[in-house]
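So, here's a batch of structures to check.
Derivation of every value follows stated rules applied to the coordinates shown; laboratory data play no part. Everything quoted here is computed from the prediction, not taken from an experiment. Cβ atoms are built from the backbone, for glycine too; each structure is taken alone.
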Structure I
Amino acid sequence: MSLSVKIMDEIKTAMKAKDTVALEALRAVKSELLLTQTASGSKEEISEEEEIKLLQRLVKTRKESARIFTEQNRPDLAEPELAQVAVIEKFLPAQLSEEEIEAVIAKIIAETGASGIASMGKVMGLATAQLGGTAEGKTVSTIVKKLLV
């Protein structure tokens, strides 16, 4: 079942439950899916990898907004953003723990023989490709820096 079908089912459920926060988050996902699909000019479905990147981008945007609202002492605006994050994250693959990410990155560094911060780009590229949607880019970057220094 494609992501767009899952989203439509969840939208129907949220409408019946009158869950406005979930409905807003799901409609945002649906909108992004349609924009991404039509941007390429094709009627074909977007790939699962692109769907995951899209969802991660939406989560990242909402987390950043919540952080800014919290810094400005506006918890009334931060809470809905975080609630939307929880709704969107249901569609993402399970995230790896920092220990699991560190093990994968250590393995990549050992295989490539990378050393020093100059090799960070190479390691990041391989790690991002290998970890896919199971790790946040910021976490991966932090661990790569820690292991290469």
Structure II
Amino acid sequence: MSVQLRKIVSDDAKRLAVLLGQLGYPTDEATVRERLRGWADDPASHLLGAEADGVLIGVAALHTMPALETDGRLGRLLALVVDEHHRGQGVGESLVSAVEELARATGCLRMEITSSRHRVRTHEFYQRLGYEDRCPVSARFLKTF
């Protein structure tokens, strides 16, 4: 299987909705298409897709932001999903590597990833890529509006 990485475009909305459903965030094509408009207008936000045989099989969402407390920028991997039929074949690692390269190119000095505690295999994947679970050191607070 040959995989090409590319930018996500609005025509990916239908397939992206399927992938987001596999990630645990069910949605529909129209909603994804609207979300993609917001991403397209934000120069600090990047969506990379993995395509095989003309089908979108993975996506990684990166947002970069300037840091105030230190020099440089912070990159945040907001979402990563590979189609359930293509997992374990290096697609996720390729997407993360491409996101890291893009983050470095935009001045990021570090990357942050958050992931629900129930995603044990995902955490093992991130650790294999050199990420540390910092929750014992740094708390994460969230408020929903």
Working back from 106 (volume of the Cα convex hull per residue in Å³, for residues 8-71 alone, computed), options I, II, answer is structure II
Comparison of I, II - label where mean count of other Cβ atoms within 10 Å over residues 96-103 is highest: II
Comparing I, II on FRET efficiency 1/(1 + (r/R0)^6) of positions 24 and 64 (r between Cβ atoms, R0 = 25 Å, to 0.05), the highest sits with I
Can you say which of I, II returns -25000 when helix-only ellipticity at 222 nm (-39500 (n - 2.57) for each DSSP H run of 4 or more, over all residues; to 500) is computed? I
On mean projected area of the Cα convex hull in nm², for residues 56-119 alone, which of the structures labelled I, II is highest? I
